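Enquirer: The structures come next, written out as structure tokens.
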Structure I
Amino acid sequence: MKIEAKTAIISGGASGLGEASARRLAQLGAKVVLLDLNEDRGNALAEEIGAAFIKTDICNTEDVKQAIDFTKGKFGKIDIVVNCAGISSGMKTASKKGPHDLDYFKKVININLVGIFDVMRQSSYQMLQNDLNDEGGRGIIINTASVAAFDGQIGQVAYSASKAALAGMTLPVARDLSGDGIRICTIAPGLFNTPMMQALPEQVRTDLAKTVPFPQKLGDPDEFAMLVQQIIENPMLNGETIRLDGAIRMTPR
């Protein structure tokens, strides 16, 4: 799919991997709509790159509907969805302090999985109304999982479960939507230099970078955005989860 003049929704678009994707797609001529809870950052980024912003809690289905309606009203259609919204977690299944907090487990699943699925289901429904594009399709959805979907570490049970579910649903969603010309892929990034990573001490980041086989560094968010671009532009990429990790395989801790 050609990116120029297409309309792209990016959840979690105000920072990190979502911000990098927004910058790249806007630079390539897409009409970008940022969905995020961070109103100040979202508005500032939208103004900087010529995008639109709507404050959205993806766990609130009415918020998601309003964001979809806003995009349709402003640009007439939705061609591209990039889901980068999500939270990390750190809690063991059980410890001497007690069992894993069930409400927190549900919160991680609700944001990282249920909220993302809500964006997918509502946006893909709107894509069904699109005319056929240059590749004979109607749209593309890109989700963000994590290498934790496959190599979950100690304390990542909730996070790994949510990300593994995104990877697991990729093929059935592709099968659901392929007959209508809608593609879906999932990216499973490794260690990337996002705001969450930048909050760690410099020495910790340096040590983490050394665990990546090659290139021995933290990923640049624009390298994630490069893959987003390739998935959009390459019509044969569908129903696949792609690790973007420098060949890292996470250790237990």
Structure II
Amino acid sequence: MKLDSSVVAVVTGGASGLGEATVRALAAHGVKVAIFDLNAAKGEAVAAEVGGIFCECNVTSEEGVDAAFAKARAAHGQERILVNCAGTGNAAKTAGRDRNTGEIKHFPLEAFNLIIQINLVGTFRCIAKSAAGMLTLAPDADGERGAIVNTASVAAEDGQMGQAAYSASKGGVVGMTLPIARDLMSEGIRVNTILPGIFDTPLMMGAPIPVREALAASVPFPKRLGKADEYANLALTMITNGYFNGEDVRLDGAIRMAPR
């Protein structure tokens, strides 16, 4: 797929971090970008800088996602690109003892379900609705109607202690990539997923410097945290390379996460 001003994209979680870097990379090629995010202040600011549009969106809400797509399409037209970066995490052992009281507790099921709803169901919700819209487009010269890029995590394959919900949600994203690519193959829509390692995102920037340095040192090579624009570059490769389909690709400096 060629990137230019005739192409429209939607990026969920596009107000910061990996999503923001992808928004800026797409806009640099002239693509008209809609940012789906909960952070209105940051989303509006990024949209203004790149000439895009901000659509407040909670990916767990059917009505909210429908409204965001409607607003984006009214402004820019039907998207040919969807990049799913919206997501979050939490940490709790499946079961264990309280260090102070010795009380036995388990992972709160409502907290587990929340992560599944955001990271997995929210991703699928956006894929399904975007793909349905892409079906209304005429294929381009290469027979393509669209390209979708999802964000999983290396935790999908080597999750750490306390990451049962997060790993399950990201493992689900990996697991559904090939079936969705097969579902959409006859319609000319490609689907791929990136599994980032430890990236220097706004969330990570809040960690103490010694923690950041230790995490960087744990990466085999290069011994640093990933840069958001490195994620964006891979996302653009997946979008522009027409033979890239049904793949799940780690982007992690060869790290394999330890149990804790």
Structure III
Amino acid sequence: MRVMTFNIRFENDRDGPNAWSLRREMVIDSIKQYSPSILGTQEGTCSQLDYLQDHLPDYYFHTPQRVFDDTCQYPTLFVRKDEFEVAGGAEFWLSKTPEVHRSMDWDSAFPRLISYAKLRTVTTNRVLCVAVTHLDHIGNRARYEQGKIIAAWLQRESGPIVIMGDFNDSPDSTVHQVLIAPKTGLRDTWQILGHKEDDNSFTYHGFQGIPQKTRMDWILISSHFRVTEGHIIVDHSAGRYPSDHFPYMATLEWTSVHKSGKT
């Protein structure tokens, strides 16, 4: 099972040669080349998500009870139809009032959302929960509180869980510590594999192809899975990149044969 997290960069007219209209085909090509079983995107606006949906016919476009709003950038799940059935799911805002559309608190610069799906594997009837999110890029307090909200939600969930996204923080941050604490039961796929935390692990590059800032794009998993591979995708075409983030993809295998998804 291949899981990819991919910040596709929102549609911004000021991006010049990196505008969405000039790189959207590269985004699709990258997704199709690696054919992830589950794809979690960040920063997608309504028009961008429509484009992805139109050009990824092999995937379910999972937007449970979503209020679509042209002012929003949505973390969104895409799930391969030949591998999974969608058995449920929901989404909520990372705020004090999670049911209120576009709500935000603390020092968050933008409203932030988590979207999740309950999936059932087509061939083995196993059940898992998969989530995608995008934490705030400005507010340190907000990012920490958003991480706490997700950690509390994780503790209410049972069974296999995969959560991915752009967490806008480093792997030595308090946000990371909150999410991989023993009470959540999650582990970081990159760290499980023993990969180094250095410049080569940074996932933001600002369309330059030169890693910057930190490894902020994570895939975290419960103990129901083991990781066989994980790599940051740095593909480009003549020096042009599909986004200002490198996608990160991890390959997972089940550690249990129990069909209910519980160990």
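Since every read-out is calculated from the coordinates, none of them should be taken as a lab result. Predicted, not measured: the structure shown is a model, and the values here were computed from it. Cβ atoms are built from the backbone, for glycine too; each structure is taken alone.
Enquirer: Between I, II, III, which one scores greatest on distance in nm of label points 7 Å out along Cα→Cβ at positions 52 and 236?
Expert: Sorting by distance in nm of label points 7 Å out along Cα→Cβ at positions 52 and 236 in descending order puts I first.
Enquirer: Output the label of whichever structure in I, II, III has the greatest value of Rg/Rh (Cα atoms, Kirkwood Rh), for residues 188-227 alone.
Expert: With respect to Rg/Rh (Cα atoms, Kirkwood Rh), for residues 188-227 alone, the highest-scoring structure among I, II, III is II.
Enquirer: Here distance in nm of label points 7 Å out along Cα→Cβ at positions 132 and 164 has been calculated and equals 0.8, so which of I, II, III was it run on?
Expert: Answer by label: III.
Enquirer: Consider the structures I, II, III: one of them gives 56, 37, 37 for Cα extents along the principal axes in Å as calculated from the coordinates. Say which.
Expert: Computing Cα extents along the principal axes in Å on every structure in I, II, III gives 56, 37, 37 only for I.
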